[in-house]
Structure formats: C-alpha cells, structure tokens
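J.: Got some structures for you, see below.
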Structure 1
Amino acid sequence: MSQTHSTPVNVSSLFSIEGKTALITGGSRGIGLMIARGYVEAGARVYISSRKAEVCAAVAEELSAFGHCVALPADISEVSNCKALAEELSKREEKLDILVNNAGAVWGQPLAEFPEVGFDKIMDLNVKSVFFLTQQLLPLLLKAGSAEDPARVINIGSIDGIMVPMVENYSYSASKAGVHQLTRVLAVQLGGKHVTVNAVAPGPFESKMTRQLLETHRQKIEATCPLNRIGRPDDMAGIAIFLASRAGAYLNGTVIPVDGGICIR
C-alpha cells in the first residue's frame, strides 16, 4: 500500500496577512471599514480610499491606533481618478498584495420613475471603477504575486446580484451581478499571472447604505435568514482575511455569499 506524505500545515501562518499591503476603496465606512479594521488589526499595511477627504483622513487616523493605516482619498467613479489613485499609491509602495474593490452606491426608485442617472451613477462606480482601478493597479499586483502566494483582488458584490431583492434597486442589482461576472472573467485572465480574483456577496450588514432598509424591514430580513440575524463586522473581516491569507490562495473566480444563508432560501 502506498502512503501519502504531506507537508505539515503551519496553522499559525495559514491565516496571517501580517506585513501585506492592502488598498480598500470605500474604506471609511460600512463594509469597507469592517474590512479595513480587520486588516489593520491583523498586521497589514492598509490604505483606505473614499470620496470625502476629511472623513477618509479621520477614519485612517482612528484606525492607526491599531496599526498602519493611511488615507488616499479619491472619487473613483471617474476613470481618470482611478489612474490618479494608482499613481499615488505607486509613489508610496513598490507592490500591492491585496486590492479590495468595495466602493459602491445604491439607487432605489419605483420602476415607472427610475431615471437614467440612476443607472449611469451606479454602473460607473459599482462596475466601471472595479475594472479600471484593477487595470491601473495591475503593475503593483503583478510585482506582489507569486505561484505560492498570489496577489489578491477581492471584489465586493452583493446577494442582490444573486437573488431578486425585496426592494426596487434595479441598477444596483444589475451592477452587482456584473461585478460577479467581471470577477470570473478577470480570474481567468489574471490567474496565470499570479493574481487571484474573487468576490464576496454580502447579505445585510449595518451601514449607511442599508440604514433605511434595516429601519423598515429588519425583522422581515432577520426572519428570512436561517441564522436569524444580520451580519456583524467580524463576519466580514473574517472572510476578507481568509481570502487574503495563504488559506485562500487556491480560490479563484469564486463568488462567496456572506449572508447567513438568506440567498439559498
């Protein structure tokens, strides 16, 4: 009988991201802030970007009490600003281990009243910025990635891109489904270059974006969740750390719902 010999697993380093460099868009609030704080406390060198410079700077200063965090404000709904953000980061870092494309917006309005701007704004930020920021940061990602430990692109989608939501957010749902498919396409293109691309599809978490929804539908939402609750900050930090660590190095092109089981109901 043949015996299978395996290399011992170093569990202490398997989930470590200590010393890695990360950029998180939309990192000053909501899900982006949950991930940023998790990364900072896990020992990563974290850059957060958001549209409002003062808010971004204040959050970075707050997170710096737990580790390394720097503000790089930018409105990445404009492609030119995606390029400018990449250039600014390249002045500070020679490589980028982790890119979290989290910045996003939502637009809710009844079908008969839904305006063109409600598609243009959401698609520009939620989909185009994911593509063009990844494109502009590719040189830094390629410098960081190796066969053993690829660079990571983590796109934040939504379960609204998997299932039909209970609210009329047509462009948001379509944009997040687009993010999921873009994730798969980029995963195939970049995997051979030692850059993995995966997506997280969050369910309901506390944020400015979900405030009104949770105020009016929280009990109904919790009742549809097999775990009978909404997401917590450590739930989001946990999946983001996993995907960025050695433990997640063999995942590529996946869309992972983090929703307590809502989207399988």
Structure 2
Amino acid sequence: MKPQVHPFFDEATFTASFVVVDPETQHCAIIDSVLDFDYASGRTSFASADQIIDFVRENDLTVDWVLETHVHADHLSAAPYLQEKLGGKIGIGEKITVVQETFGKVFNAGTEFQRDGSQFDKLFVEGDTFKVGNLEGSVLHTPGHTPACLTYVIGDAAFVGDTLFMPDFGTARADFPGGSAEMLYASIQKLFELPDETRVFVGHDYKAPGRDEYAWETTIGEEKAANKHVGQGRDKDSFVEMRTKRDAELAMPRLILPSLQVNMRAGQMPPAEDDGNVYFKVPVNRL
C-alpha cells in the first residue's frame, strides 16, 4: 500500500500538484492541478497541466481520478482540461455546496449557477473509500481553511491540501468565509491520529526563512514533533489566538477572485456573456 507519488510544482502560485500511481496496475490519481493564468492580460495557458499530461502518457498511466482537496483561492484548477485529455472522475468534498452558496452570492452568479455540487462527478464525505488501481483511498473531512477541505489518504500517503504546510512553515489561514481556526485545530488533531510514518504531501510551499529549496513532503511524526504552529502538543486556545492574529495581518491571495469563480464550477469558466466572451467579476468591498 505504498503509492508512487510524483510532484509537479508551480512556482508562480507555489502550488504542489501530485500524480499518485499504483505501481501494480499503473492506474493513478491527479491531485490539485493548476491552470496557468496571467492576471494582467487575462490569458490562460495549459503549460502546467501539459506537464502532467506528458508524464501520464509517457508512463502509460490510466487516470482514475482528478481530485481537489478544496476550492482553491490561490490558483485556478485544470481539472476539466485534464479530464478531457486523460479521463478520470473529478472529485471534491460534499461541503462544496456550502462554498458554492457563499460565493455564488458574493459574485452574484444568478440562478443558472447550480449550488448542488453537480459540476463534479463525485462528492466525498467523511469515511468514503475509493480505488486507484488496486490501492484503496479513504477520505477525511478536514475543514478549517475552508468548509469543504478534504484529506485523501491513499496507502501510506496523506494529501492534506492547505490544512498543514511543511513543519517549518506551519498551518493554513482560517479567515476565509466559512473558515475557522477552531475547526482547523480539530482537523489537524484528526490528522495527527494517523500513524507517525504516514507520508504527508502539502498543497503549497513558500520556503520558510532559512530554507533554500521548496519542499512538499514530510510525515505525520515530523508534523507532530516540529510544526511551528501546532506541534509539540500545542493547545487549542493558544493555536486559535495565534492563527487569528496572524490571519488578520495577511493580504488576500493575488488570484482569489478568478480562482473562486472558476473552482466553484469544478474548473469551468463562468458562462460567456452575450458578446461570446468570458469575464471575471470583481466584487467591490466584499472580501
């Protein structure tokens, strides 16, 4: 039950995407893909996703799943493009409906925007299992950063999205709508119940001060012992106080507005307007 994990790092958004392979069957899952977007020009490109496509094809892999750990606020998902080229089902947590309801209102998306998660092929709940070839995956609901955050445990590997970062960088912010530092702490304690040797793959890395290289793999044991925000048995009250104070000082992610409009639609663009063009909205004083 030890999958091969192949990382793809997008330095523009500091995002780690992963291709998770069952070595027995050469079936795989793709987790947290990136659609490249230049905010200044409004142009998209598929350079990051094409790297994954090339890897899958060169290694003759079969894609079972294209998974999202949550609705990302810092990059656009390439899930529909990957599905079109490679197949697989697009999955996310069932609480996507909460995120869709919240941001459907923020962006005044109208009644044509379905808020039932139907844009995705599979809505996972706590305790669900799924297959990647012969490997069994299981689902943990780990809210706090967002209401819909999931951790996918595939064999001995846990894909935690933005819930935890590398031990020297800490934990995710919890101040987005529907986020909660209390829930984030509880979710991390749930992760800490996994075996210490469980490999942990984080969704972002920003190079902690004093570290020269990007990193995205650690273990539960290392997180419990050394995570600067929540390791060494830190209690909930002090964590919540620290996280709340820190979050109040953080700027919004650069790509939050286009990212949310795309990712709440399972990676699809907003519908074209009557001139045939697609536009992103900028809600004033809403976030």
Structure 3
Amino acid sequence: MNTNRLASAVTFFTRPAALSLAAAITLASGQVSAEMQTETVEYKVNGETFTGYMAYDDEADGKRPGVLVVHEWWGHNEFARKQAEKLAASGYTAFALDMYGSGKLAEHPEDAQKFMQQATSNMDQVKARFMAAKELLQQHDSVDSSRIAAQGYCFGGAVVLNMARLGVDLDAVVSFHGALGSPIKAEAGEVQPRIHVYTGGADQMVPSDQVSALVKEMQDAEADLTLVSFPGVLHSFTNPGADKVAEEFGLPIAYNEEAANRSWEGTMRLYEEVFKD
C-alpha cells in the first residue's frame, strides 16, 4: 500500500446552528513513569462485576478533564490500557472501561462476536455500563467532572457514537475505525458533544454507505461532525497487533502507522479545543 496517498484523505465537516455504583479500586501496576499512576478498578453494574483501568498523573496540579476509553470487540485488553496511558501522558485522567464483564476477553473472533452480541443485545444495558464508568471517572479526585470525553475503537467506536446519539452529556466523542450504522438515529438538538470519526477508506467492515449515511444523519441532527477517511486503509488501523491477528485468522484488518498517528493528533487537537479554559 502506498501510504503517501494518505495526504489526500477526505474530510467532511458539519456544523450545528443516577445510577448507583459500587467500586473497589486497587493499585495494579504502580508507577508507569515518575508521574503516572495506574489502577485496576473493579466495579459493579446491576450486580455484575466489571474491571477497568485508570491512568493519571498524580503530580499534575489541579483537576483535569477525564477521557473514557472503550475497547475493541476483543474486550478490555492491553491495547485499551495503553490508550489510557497515552492519554494520561498527555495530561488527562483516562479510564479504560469494561463493556463485557470481568474475565470476558476473547482470543478468537467467534468469542469476540459472542461477547459483543451479548453486550449490545439491550441498548439500556449498554448505556448503563457506559454511564457507570462515566460516573466512576467523574468521581476520581484528579478529574474535573464537568469536562468529560469518550473515545472508542472498533466496537467501542460504535458505543461512543451511540452515546452521542442518545444525548449523553459529553464534551467530545471520537470513533476510531468504529461501526457507523446504528438502529438509533440522532435527533436535531440532542447531540451534545463534538464528534470526530476516523475511518479507513478500504475498511470492509465499515463500507462507504455507512460513511455517507452517518454524514447525512449528523447533518440532519445539526451535530458538529468531523469525519476523516484514510484512502487504502483497512480496519483496526490504530492497533499495532492487527497484522498478527489478520495473519492468524484471515481478517481484513491492518495497522497503519500514518493513519494511527494522524487520527491521534487530530484527537489531541479536538481535546485541546473543547477543554480549553
């Protein structure tokens, strides 16, 4: 693949005219650097146990914005935790949440599909799990509870877009190679966050009709959407482990360093804008 073609990536813009929670937090891996702290977080939603991962800089002054990280269809794994650590290194408190439940981590696509179907069988359940994690993040001592964003990958990208469609109070939502179609449709005036969508132009799991349908949906809803399509780029382009998975299971996915870097840089610019004092 000729990555120089990424310079012609297409960008679309549209512009706009209590949940009870029990949580037990335990230190997981201690200091990742001189400043960064990481914690494994066990919490319950409707009686079911979930395991998330909090990352933050304990030497930073004052409260800072919080960012929720929603994992790929494999489940809450090392990749999701690494994204939380990258956000912490950039000055945010990040919480890599768990949408499946403790111990549900797939190693085969069939298991991933099963876990995803179970988690999304009821949209009220999806929202409850997301909102529990959001509340937990907002309650963290380092977080300004009024400044919260969410970003998701693959399955997680679909989750965060649906939370925007449902009117959840967020400052920003970012979808990385996430599914764009949904039975939920955004309504005018209901979408609160600014939305960034990064998708691969050759992503067989997110075809062009989903892309065009999302643009129309968000235009009709008067939402603030920025969509970037990277030509020739496949699904899972942010995950360095995608190539190995593609080889093992024959999936049409691939890591793309330039697309990964550009989408991350765009996300950081978005957060700087929405979280500016």
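J.: One of 1, 2, 3 was used to compute helix-only ellipticity at 222 nm (-39500 (n - 2.57) for each DSSP H run of 4 or more, over all residues; to 500), and the answer was -7000. Which one was it?
T.: Of the options listed, only 2 reproduces it.
J.: Further question on the same structure: When mean projected area of the Cα convex hull in nm², for residues 97-168 alone is computed for each of 1, 2, 3, which one produces 6.4?
T.: Of the structures listed, the value fits 2.
Where a number appears in this text, it was derived from the coordinates with a stated rule and is not lab data. Quick caveat, the model's predicted, so the values are computed rather than measured.
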